[in-house]
Structures are given as C-alpha cells and as structure tokens.
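Please go over the structures that come below.
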Structure I
C-alpha cells in the first residue's frame, strides 16, 4: 500500500494518474496546503521542502517503508516499481524522461508563475504577468510541434512524460482563454484522448474528492497565503 499525501494541484494530479494507470493500491491523506498543514513538523520531517505531493511506500526497497517527494521523482519511482510507462530500451527510455523534464523544468514553473501573477499578485506586475504568459505559450508551442511528429510526448507509447504533462495541459483554456486552445490543435487532441482513459477518469474523480476536503485558495486566510507564498511578514529580508 502507498500513502499519497495530496491536494488538488497539477503536480499532485500527476501522481494520482500514475497510481491509477499503474494499478498500484494507494490511500489518500489530504494535506490542507492553504490551511498550512504542510508546515506541520510531522510533515516537514518527511519532506523538509514542505510541499506535496509526497508518497510513503509501505512496500518499498527491501520491503521497508520508503518516502519519496517531488513529483518527477515520484513518477520515476512508481514507473520503476511497476515496470510500466517507462520503456526499457535506453533510447526510448530517455526520450520519455527528457520530455517529462520539459514539463518539470519548463511547463510547470512557467505556468506556475503565470498563475501566481495572474491570481495572487497585487496590481502593478504587468511585466511579470506578460513574461510568464509568453513563456507558457512558448512551451506549448514546443509541445505542439512534438505532437505533430509522434502520438505521445515520449514517442509511440503513452509514458510518464504524458502523465506529467496532462494535468497542466488540460488547463490551457481556463488559464489562457478558450480561444487559445485553437492555437494548439495537436496538443488539445492529445489532451482529449488522454482524458478518456479509464484510469484518468478515475483519478480525476479522486482529485475532486480531495479538493472537497481541503481549503480552496480563495477561502484561505490572508496570513496563511502570505506564508505559503513567502510574502509580507514571511518575505526573506
């Protein structure tokens, strides 16, 4: 059994998808991020970076409990554990890994900063907002080009590269406007196809459930938002 410490962010959704796709039994432990639960000493003992997702595999290496944090590391760990969604052929394997890293180092950070400056920053941050919108669109163009050449990001087979990217790509319309979806037809067709996978449908239902059990950002206390975002009294000197 795997314990999944979770809320409803895209990086956590990746792990839900992987667990369902790989058929690994798991139990969800909601972490109320906008309530500050990730700062609890019991949680930071497991992840000093005070972030979700985090898993505890009770049948880890050597049959012992093993903790993994950071979504990309978790996907690699689960792929190794299950023997699924990461090719054994070295070239194809690293095709999948490098395209997963495009999400980890490009799409996730750029979209994350764009969302921050769009939803949480005070007025007067037009430069930052435009910069991260531009960078988000640049990564989408890269993904669009890739999917014009191959059915999945890692190549001919569905892999952890797709599992990592889908939770972010499905938000193109909500974040950039529905009209933006027309700019990325290959990507949107890929999103639509993945969304019909039975494991994905099941995972997204589980995500809806955990969201109902945790504080939404618009219901969070202002001082907790300051702590989460490292601003105000919590800004570095």
Structure II
C-alpha cells in the first residue's frame, strides 16, 4: 500500500481562475523519503495543502496512508490530519503561552497516539527534545528561544507519535549547518525506525542528496520508482 497516491488531480482557487496545479500521478511508497523542489509559484504550497486536506481538488483522487481524503468531510480530514500527518512548517506556528514541552505535546491532545517504547506523550516529547539539543529548555517559554531553537521545537512536535506521513515545508531555513545536518539525520532515523514516509519541500537543492529521490514542480507525471504496480 502506498503512503501517498495522487491521481489525475487538478486544482484552481476559483471556477474562473486558471489551474495552479495538475498532477497526473504522484505515488510515494511507505517508508520513502522524497525531496520536492520547485521555484516560487510552482505549486508546492498548494500541493501540501491538498495532501493535508486543507483544499479539495476540482478533479482527481488523493489517498493518504490508504485513506481517500477527497471522499472525507472537512471535519474528517481535520481529524485525520491531526492523527496521521506530522507537519513541519517554515513558519513555526508555536503557541506563545505554552512552554517548550507543552508545545511538543500538542498533537497528543488532538488524538495523536504515542510511539512504541514510550509510556506517555510527555516521555516521548522529552526524548525528542533531548535528541534536538533542547533537553534543558523544556520549561522555557518558546518566546525566550532563538529562531533556530523554535524551529527545533516545531520539528519535535511534528515527530511526536511517529506519524505515517511527515510533511516538511522548508524546515531547515532557520538552522545553522551543524543543526541542519543533525536534523536531517534524526528525521531519517525516525522515519526508518517507524516506517514513516517523508515529503520534504525546499528550494535548497543541495539537501536533495539526503533523500531517496527528488522530484520537481511544475511536473504533471510524478511516479515513485519504488511503487511498482501499486497505485
């Protein structure tokens, strides 16, 4: 079963507006790590919004982890996204009145299960923060952290519960080179251990070598070489 399967999708932001995205076939295998590159205006953000169920295509089908999200209601898509998809944003979306640990634990409050080997979301959150070098800052307000530290909190939050699909939207833009390498290594290790699929979006093509393959937008026929005949 594919982690992500997109078939004959067309999307525009209005009935009289031109199509901003057309994808004939995009298929990501379970456990695959894919680097998605595209210049500004190529449709990367729109694609991520479609995969996350924020938008609905005018045409086509999107299956995430075996579930057809185009057949779901908006509330069903919201619940599915909270449980099954981990997002890492360029804009961190941290909650300023919560401390570091509380921010990382947020997905658990929306139904995200904890990963195997942990007895609570709190224990898992602490472990992730330790791996990212923030183990001594768990009680700090996120407003006290540097930009790079805030980014790492956002990373830990997305990884909590080892979601089946991790979508990373320019997640390394605020990190220095050493932290960026540590993050990419941790993301790869976490995905391999839990069998998670990673879709990593960046304008920095130098990062592509850390992934199983790379695809570029605009491109209307994108098929995983790992997927074989699995549609």
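Values quoted throughout were computed directly from the atomic coordinates according to the rules given, and no laboratory measurement underlies them. Keep in mind that this is a model prediction, so the values were computed, not measured. Cβ atoms are built from the backbone, for glycine too; each structure is taken alone.
Laid out as a table, the results:
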item	result
Among I, II, structure where Cα Rg over 2.2 N^0.38 Å, for residues 41-80 alone as derived comes to 1.15	I
Identity of the structure behind 3.2 (criterion: distance in nm of label points 7 Å out along Cα→Cβ at positions 49 and 113, calculated), options I, II	II
Which of I, II leads on distance in nm of label points 7 Å out along Cα→Cβ at positions 9 and 201, largest value	I
Structures I, II, by mean count of other Cβ atoms within 10 Å over residues 145-152: label with the highest value	II
Parent structure of the calculated result 2.3, given that distance in nm of label points 7 Å out along Cα→Cβ at positions 65 and 209 is the read-out and I, II the choices	I
Computed 32 for relative contact order in percent (Cα under 8 Å, 6 or more apart) - originating structure among I, II	II
Structure with the greatest value (metric percent of Cα pairs over 21 Å apart, set I, II)	I
With helix-only ellipticity at 222 nm (-39500 (n - 2.57) for each DSSP H run of 4 or more, over all residues; to 500) derived as -9500, matching label from I, II	II
